[in-house]
Structure P
Amino acid sequence: MSPKVILINPKRFGDDRGWFSEVYSTKKFSDIGISDEFVQDNHSLSVPAGTLRGLHFQTPPYSQAKLVRCIRGKIFDVAVDVRRGSPTYGKWVGVELSAENGRQLYIPVGFAHGFVTLEPSTEVTYKVTNFYAPANDHGILWSDQQVNIDWPLPADVEPLLSPRDEKQPLISAFDSPFAYDGEPLELLEI
């Protein structure tokens, strides 16, 4: 299990018909330090651009690492360090994932995850390392000023949120069960 957030750029092999890409291989992912066993695939559709989902995570013993990709449209995807004692606690990294660029973001346990859609009818799929556990499903407020995510929305656009995401707690109210593993937040690109 890698403690780093990793941006993965799968190779695409194209010709006049289109392209082919291997998006997941246990062996290749293990070679780059991701040895997680993914147990569930999730798929979301967000119809309006500006739909914001997050910032979510599951607590132990049902913690989840995630492997996220956008298969239609475009998103700005974010990981926030929520590991107790981390020198980068509350810091974030964000990347653009799209059907066009084919990139994937690996988010290890101990990080909150969220994204905002940048195009209408955007679809996102992601693998997770543990099953959904409602009692362990938590989050932090997307607009928390302590985290201060620079969401790429036009100034006059308010994000479309679920009622749950409108009321998530601030990071200062979160008593993190995730231990710092000695690796500060860093976005590694492969």
Structure Q
Amino acid sequence: MERHLIVGLGNPGKEYEGTRHNAGFMALELLASRHQIALGTKKFKGILGTGFVRNSPVVLLEPQTFMNVSGASVQPTAAFYSVPPERIIVLHDELDLDTGIVRVKSGGGHGGHNGLRDIIAKLGGARDFSRVRLGIGRPTRGDVTSWVLGGYGKSEAADRDEALYRACEAIEAIIDRGVAAAQNDFNGA
């Protein structure tokens, strides 16, 4: 059975825990908990865990680089475990979706997301990995950097938690039935 590499994007360090930019880390940690996969092996500039999701072998990865250089962890992990780009799934924050919204995407560009930009570059231009996009919304005023590096407000907590849960379901759907079926399930109105 071929393995998937599931990557949660975020920034390492206590000061970034719970921030919008770490939505990918939070979703990956919930997925690991749901499937009893221990995240703890330090390798390839990341924290890894191996196990099974829906009886399929997986490697879970939290790059410990900063978001903008995530590819420096993703590429060597994918190479070591012989995971081709089409079997990589990246969980990441998405400014263009409201908090709580989850969407599945296959391939395409980086959409201005510097973590995705670096992964594409480090994979030699390969874009055919899947993405599970976790909406964080845009600030109504102020600076986007402060927004993404800021914590969720109390009024956003329920939507955030629902999105993390749905992101896990999206990963499970991709593994069970493929990305096209997951898109049908998660990209509707």
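The numbers here are math on the coordinates, done by the rules we state, and not lab data. None of these values were measured; they are calculated from a predicted model. Cβ atoms are built from the backbone, for glycine too; each structure is taken alone.
A value of -1000 was computed for helix-only ellipticity at 222 nm (-39500 (n - 2.57) for each DSSP H run of 4 or more, over all residues; to 500); which of P, Q is the source structure? Write out the running numbers ahead of the final one.
Numbers: P: -1000; Q: -10500.
Comparing all candidates, it corresponds to P.
Using relative contact order in percent (Cα under 8 Å, 6 or more apart) as the calculated read-out, with 33 as its value, let me know the right label among P, Q. If you can, show how the numbers build up before the last one.
Details: P: 33; Q: 25.
Going through each structure in turn, the value belongs to P.
Of structures P, Q, which gives 1.00 when Cα Rg over 2.2 N^0.38 Å is computed from the coordinates?
Numbers: P: 1.00; Q: 0.93.
Matching structure: P.
Can you say which of P, Q returns 23, 11, 8 when semi-axes √(5λ) of the Cα gyration tensor in Å, for residues 63-118 alone is computed? Before the final figure, lay out each step's value.
On the way: P: 23, 11, 8; Q: 21, 14, 10.
Considering all the candidates, the number was obtained from P.
Looking at structures P, Q, which one was distance in nm of label points 7 Å out along Cα→Cβ at positions 39 and 167 calculated from, given that it came out as 0.9?
Q
Taking 21.5 as the value of mean count of other Cβ atoms within 10 Å over residues 7-14 derived from one of the structures shown (P, Q), identify that structure. Write down the numbers at each step before the final one.
Values: P: 12.9; Q: 21.5.
Of the structures listed, the value fits Q.
Taking Cα extents along the principal axes in Å, for residues 31-94 alone from the coordinates of each of P, Q, which one would give 31, 27, 22?
Going through each structure in turn, the value belongs to Q.
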